[in-house]
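Take a look at these structures.
We did not get these values from a lab; they are worked out from the coordinates using the rules stated. All figures in this text were calculated on a predicted structure; none of them were measured in a lab. Cβ atoms are built from the backbone, for glycine too; each structure is taken alone.
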Structure I
Amino acid sequence: MATIQRFEDLICWQKSRELAKGIYKAFQRSADYGSRDQIQRAAVSVVSNIAEGFERGTKQEFINYLYIAKGSAGEVRAQLYVALDVGYLNMEMFKSLNNLAQECSRLIQSFAEKIKTGSRSGTQFKAIKKSDDIQEVFKQANPELHKKLFG
């Protein structure tokens, strides 16, 4: 399995981005500022915690942030029920957003389990090859000679 280099490549992050976008669209005209703010913050928390955990660089911190993101997805679902009950959402919009929030939770849980059982410690423990400026200049100036010398 290839190592993922960017959080933007994670399916759980992509889906949580869709969730945040859907929540913002559904509640953009809501006059209930408190309710709108709460659900939007919870949705942004899902996408943000996945990204932050990924960038932290350790396996344990990443797992911790994934579970925070999963908790926020649960909060979004709870807020959706309230929005449905008070008439801020119709049943169709509720089902669509609730299904998306559930999918985010499943993807996050599955990904966290894979990370737990994986052997990698995280990027903080990975030996990172330092760039040699002279080699880079050489590579730009004379790619053929660079290949012969450095492989």
Structure II
Amino acid sequence: MNDNLSERLRFLKRVVEREIHHLRYSSGSVFVSPFTEKRAAMLGEDEALAEKLEAYTSRFCRLQDTTGDKLLPLWLRALGERTGAVADNLDRAEKLGVLDSADKWLEIRQTRNQMIHEYIESPQVLADAINTAHGYEETLVAFALAMLTDAEQRNLLE
């Protein structure tokens, strides 16, 4: 493995660890109580809650993007694996044991896309999307940390 690849992995390790920290902080702020349809309906009047929710969705999406679009292909290349389409990379990660389910990851991606690309006017739909993302949060974190742990165990971060 060349030094540039190792340096890039070290950089992404720092980024991912920081993104996980920020996501968990925002999660604690948003989910201090259940995120219900009633709370979603209050976003127009409750600027502080709206800001916390915006931070949470942004941080969730950022970690999902960094993990799937940057860390995964780089980690695979560091292992000497061939990289390809996202679905192929996810299947390979599942086979290598760092991802429980490639299909679940695609569901997480769909949730991420819904949160950032669709203007959700229904408080119930918004609450459902946010709660779905919250349910996927630990899967997202576990996948990122599994790749980083594997890279450390293989001495790829040196």
Top of I, II by mean projected area of the Cα convex hull in nm², largest first: I
Top of I, II by relative contact order in percent (Cα under 8 Å, 6 or more apart), largest first: II
Comparison of I, II by FRET efficiency 1/(1 + (r/R0)^6) of positions 35 and 83 (r between Cβ atoms, R0 = 35 Å, to 0.05) - largest value held by: I
Of the structures I, II, the one that 1.7 was derived from, the read-out being distance in nm of label points 7 Å out along Cα→Cβ at positions 19 and 139: II
